[in-house]
Structure I
Amino acid sequence: MPSPFGRLVLVVNPRAGRGEVGREMPELERRIRAGRLDYRIEETRGPGDATRLAREALDAGDRFIVAVGGDGTINEVVNGMVDDEGSVVEEAVLGVVAAGSGSDFVRTFGLPDRVTTGARHLLGEQTYPIDVARITYGPEERWRYFVNAAQVGLGAQVVRRAARMPRFLGRGRFFLGFWRSVIGYRVSELHVRADRREFRGRAHSVVIANGQFLGGGMRISPRSYPGDGKLDVHVSTGPKSQTFTILPQIYRGEHLPDPRITEMLGAEIEVGSDRPVPVEADGEPLGETPVKVTVLKEALRLKI
């Protein structure tokens, strides 16, 4: 039966998942047609395209925007669907057909992480209201939105290095990026504030989480709830190698509580440092500190 949200606009990154999306699009289309869903396809060709295509679709009257790709594609589509007041169109619905070396955002909701199995949950009318976070970074105060997680410090440096590596390495990019980053990374003096709680001291990483997973399946923030209007903040003060030594526990979400990780919760987050340190959001390198993050509570409806 037709979607209650109208025609699907599939914003497709055919290169995501090391080309998995492009290869499996014919099968995805077949399954969408089998569900008797009306749809059209918009392919991205470069950075920023998904944001532009999502906003143009909303301006044209479409309301069901489906990101087909990895976490980067999802992030771009979200940036086309929200502004500082929340959703740019009240009735807008975000759909996700995930692929890519990460696909971390969908894990929190138990959604499929393969293209050909992702069409099934596009049927029906069930949605889930999700928070979106606005991150401002650097002395120029540039900004963008994210839905899953941001990192400051060593974790962001790993993402920066991994982004420069060949895509065919898949998840291996993050392991290589970690070892190339940890050796020369200088620990900084950080000031982290989450609402009324504060941390001051030496730390190598800060995670600001809306969702539970990052880095290709690490359950870094197992208590995150993407609709509670709050972000979970984890400040890591142990040795730089700690992230690797407790990796099995992190993948299972069993690494907390830990005396070397300060946990906070807040709707407004600020991170300052004694020198500029790298920042990333939703797996995309952004810039450097200082950082300010605010929550847009229930800014979007996610099709589940």
Structure II
Amino acid sequence: MKRQAVRGILLRMLHRLPAVAIGCVAVLLLVLNTFFWVPLLLVLSLLKLLLPFKPVRDALSRALARVAEGWIAGNGAWMALTQRTEWDVQGLAGLDPRRWYLVNCNHQSWVDVLVLQRVFNRRIPLLKFFLKRELLWVPVMGLAWWALDFPFMRRHSEATLREHPRLREQDLLTARRACLKFAAQPTSVMNFLEGTRFSAAKQRQQLSPYKHLLRPKVGGIALALNTMGEQFEAVLDVTIVYPDGVPSFWQFLCGRMKRVVVRVQHVAVPRELARADYVADPRGRAAFRRWVKDLWQQKDARIAALLAEDLRGV
């Protein structure tokens, strides 16, 4: 009881601070949590690199995942301390941290990553994101992502890919190698199908047919299904909505994200697509595109319904 009373007093004191001060406290706690866990991640990763014995490497991989989960739990703790966000989450029943999952989500902000990690931590295996290669050079975090075997992908424009088609093959090969590594132990393969954060400007530039989404990129999710389709327990189609507007990372740290809505749809793994060849078979590519188009149309409608529901609630 004393601990709860002290925590309540601390929360009231924090929430009376100006938003900028709350943001500074959140940044400090984020940095401290990161510098507590990352050295351990890097030491374990170095051991994994140096020791050639598969049983030892497998044990170290499991230890790395546990450390990462502790890191995420620490982030959840400072978020609970500094934020007064209302979390409206549905669809988490039946998840198993001992299974493989393919996770797909719409992408609007860097905050999406923290939301996904908080929602799924220790409910499913550690989320492994496909990251832009440039993020490898982010101080501290880049090293941590490398230690956890997050795959780094080069980002090419469509014009560059048309001019140099072999670059597309190289990216797909990188994705395939990553998925083969993920197959060694339970993993959640995370994919933002849009490939970048949503904005109205990008939506207009793409001539996106969706009201709330950019056009999806099929290659990454297709390669994951081709490589690991038989292992995935389900496809978790996640929809994130920020009813009060999409927050920037700084706005989130300052406690200005009042509410977040998360809906998780359990989608059966399309076994016929898992056996299709996305790279070499034009019919397989067409089937993947139809499947993703259907997912995206449903997600666009779901976002519209959630936003309309929130307006009716107001």
Worksheet item: Which of I, II yields 10.8 for mean count of other Cβ atoms within 10 Å over residues 200-207, as computed?
Response: II
Worksheet item: Out of I, II, which one gives 15.9, 54 for Rg and Dmax of the Cα atoms in Å, for residues 16-79 alone as computed from the coordinates?
Response: II
Worksheet item: So helix-only ellipticity at 222 nm (-39500 (n - 2.57) for each DSSP H run of 4 or more, over all residues; to 500), computed for just one structure, reads -18000; which one of I, II is that?
Response: II
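Which structure, out of I, II, was distance in nm of label points 7 Å out along Cα→Cβ at positions 208 and 296 derived from, given a value of 0.9?
The read-out was computed on structure II.
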Response to the item:
Value 32, 26, 18, calculated as semi-axes √(5λ) of the Cα gyration tensor in Å from one of I, II, is from structure II
Fill in: Label whose coordinates, when mean count of other Cβ atoms within 10 Å over residues 88-95 is calculated, return 13.0 (choices I, II)
II
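Since every read-out is calculated from the coordinates, none of them should be taken as a lab result. Quick caveat, the model's predicted, so the values are computed rather than measured. Cβ atoms are built from the backbone, for glycine too; each structure is taken alone.
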